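What follows is a set of structures for review.
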Structure I
Amino acid sequence: MHPVAPEPPRPERGRTAGERPREVSEAQQAVETAPTWTARAIAALNPRFLLSQADGYPVGIKQFLQFCLVLVYPAWLFCVLLYWPLWVIGKVLEGILWVLFWPVRAAFSGRR
């Protein structure tokens, strides 16, 4: 009598986007797991992070996207180093003004 060979497992159906694990590069993971906003900004300045934005595309499109991202890198540095901290300061000032002008907003909210 011949030994019975184990049958291969049944093929699984395709997984939906919610069931598939996230495909995150090391550079993107470094930005996401950074403990502070300064560490995130420093990790985002790494050219590998910017080039990892083209991951997941076919080879020809990926090369073209990476070429475009290399051309955009100086503007990316400007936005991360200068624009983003200025935006944060603006949001803080907006919050301060929101609190300071609360009595004015409260007085005029009943007059509609």
Structure II
Amino acid sequence: MSAGTRRGWAAAATFVLAAAVNVVTGLLTQQWSAAWWLTLAVLVVVGGGLQAWVTLEARPGVRQRVDNTVVGGSVTQRLAGAGEQSVSDSRLSGGLTQRQGEEADGA
């Protein structure tokens, strides 16, 4: 499931939860202004929490590393999505090419 789809589901779940809180609070207390304030609090706290969780979950964890390597030619690293690429302590007789993002897909 893509990050955008997860964000949509999180927003929908927050809205449904806030609506339920509004109705239940209003029916139990008959103080509709209190119900609206509580609903606003639920929307901000739960919605913000879910969106933060979805954002943190979608952070890239992909890493490509070339370390302590001797190459008699060229090295090319391709990473289609977000992430980190590094080359260190290596000897290359040719060139080094690093491609990332959409550019790496077609190369």
note = Working back from 25.2, 94 (Rg and Dmax of the Cα atoms in Å, computed), options I, II, answer is structure I
Comparison of I, II by relative contact order in percent (Cα under 8 Å, 6 or more apart) - largest value held by = II
message = Quick check on the output: 14.5 is mean count of other Cβ atoms within 10 Å over residues 33-40, derived from one of I, II. Which one produced it?
response = II
At a computed 12.5 (mean count of other Cβ atoms within 10 Å over residues 25-32), which of I, II = II
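The numbers here are math on the coordinates, done by the rules we state, and not lab data. On a predicted model such as this, the values are computed, not experimentally measured, just so you know. Cβ atoms are built from the backbone, for glycine too; each structure is taken alone.
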